[in-house]
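Bear in mind that the values in this text are calculations on the coordinates, not laboratory data. Just so it is clear, the model here is predicted, and its values are computed rather than measured. Cβ atoms are built from the backbone, for glycine too; each structure is taken alone.
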Structure P
Amino acid sequence: MEEEQARTYQRLLEEAGRFHGDICRGIELGTRMTMAGLERIGITDPKGKDRKRLIIFVEVDRCATDAITALTGCRPGKRSMKVLDYGKMAATFVNIETGHAVRVSLKPKENQDPDRSFDTYEDDELLNIMDVDVNLRPEDLPGRPVRTCTCARCGENIMDAREVVVDGETLCRTCYEGKAYYRPHGGNGTCAK
């Protein structure tokens, strides 16, 4: 890592650490992933002039996601971050304006020395970085909901084309799949089967 890039990394690492509460390996890695992703899609000011040009898909609910959030300002509530918890140390950075997208992921651990700081690796030693295509639909973009409908079984609202239509019946994904991550106390609620 060249000297200027190392100074930038240290500054960003401290910012991410403040947001997260400490600097751990995940914060270090998330900082490197963010730097690499933003550089390759041409985003230089993600919290300023570029803030409406960026969407990020993260694939893990770990510390690296906090670093990405802290350094880009992207977050689920603003619809500029999509959390797909696949348990993979990976994120895809999308420049909405140009359509350029890159997926940045951690190379397998056997290629890394666990005692070596992430700032001593070159990107190609530490990260897999590949250009990808991401099909962004209007309902995936930041802003007001494109459409809202109601689940025919549980009666809850479903926003932004997340419904499933089966035999003419509009269902939320939970009712359609017949399972939920929750179970109502003392019963078997409509969605939690």
Structure Q
Amino acid sequence: MPLVPDRLATVTRVAHDAGLATWIGGSMFGKFALNKAVEHASEPADRGKVVNAAWGAFNAVNAVAFVGIAGGWLAARFSEARPGLLSPREQRLAKAKDGLMVAALGVGAATGVQGIRLARVVPGGAVPIESGTRPAAETPPQAASLQRSIGFLANLDIALGYGLVAVNAALAQEAHSRPPLRRGLLRRSR
């Protein structure tokens, strides 16, 4: 019998998938839209203020997304993704997902911390920047270093997100490809 009932497992899977979509979507929007769009602001300090305010507002959304991602996967690991219910290939994929989850949560937390540190370099987050990913000539050295680290972490963040999407797809396909009778028997016998 599963430790997590099917209805609850469905809710946690939705939370996981919605969290993953929110996190990746936010990261992609920030990297490829917001960070470039602020170049249209005439003052470098205004650019920093806008970027820092936007990410500051999104941090709460991202935190909820991470709770959904981690909580959904944790619930799955105690129910349908328990090692005894998985094929050898699914076990390898689940372990890969475990590693990606830990890395993603660590990188996400590090990115958030670096963003908070960057916003605090200048009062009101008005750090002079060229764009969301490039320091301006007048960017303080500490802020420029933080901005570069955030750029690196953001790339890693997106790569880890897509890694999780790929593993999710492989796990779903593997489960879909297994004969339904065998899956049902395995589930009933545990």
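Of structures P, Q, which gives 22.1 when mean count of other Cβ atoms within 10 Å over residues 53-60 is computed from the coordinates?
Checking each candidate, the match is P.
Upon calculation of helix-only ellipticity at 222 nm (-39500 (n - 2.57) for each DSSP H run of 4 or more, over all residues; to 500) from the atomic coordinates, which of the structures P, Q produces -8500?
P
Out of P, Q, which one gives 15 for relative contact order in percent (Cα under 8 Å, 6 or more apart) as computed from the coordinates?
Structure of origin is P.
Out of P, Q, which has the highest value for distance in nm of label points 7 Å out along Cα→Cβ at positions 5 and 29?
When distance in nm of label points 7 Å out along Cα→Cβ at positions 5 and 29 is computed for each of P, Q, structure Q gives the biggest number.
If Cα Rg over 2.2 N^0.38 Å is calculated from each of P, Q, which structure is the one that comes out at 1.25?
Attributed to the structure labelled Q.
When distance in nm of label points 7 Å out along Cα→Cβ at positions 125 and 165 is compared over structures P, Q, which one is greatest?
Largest one: structure P.
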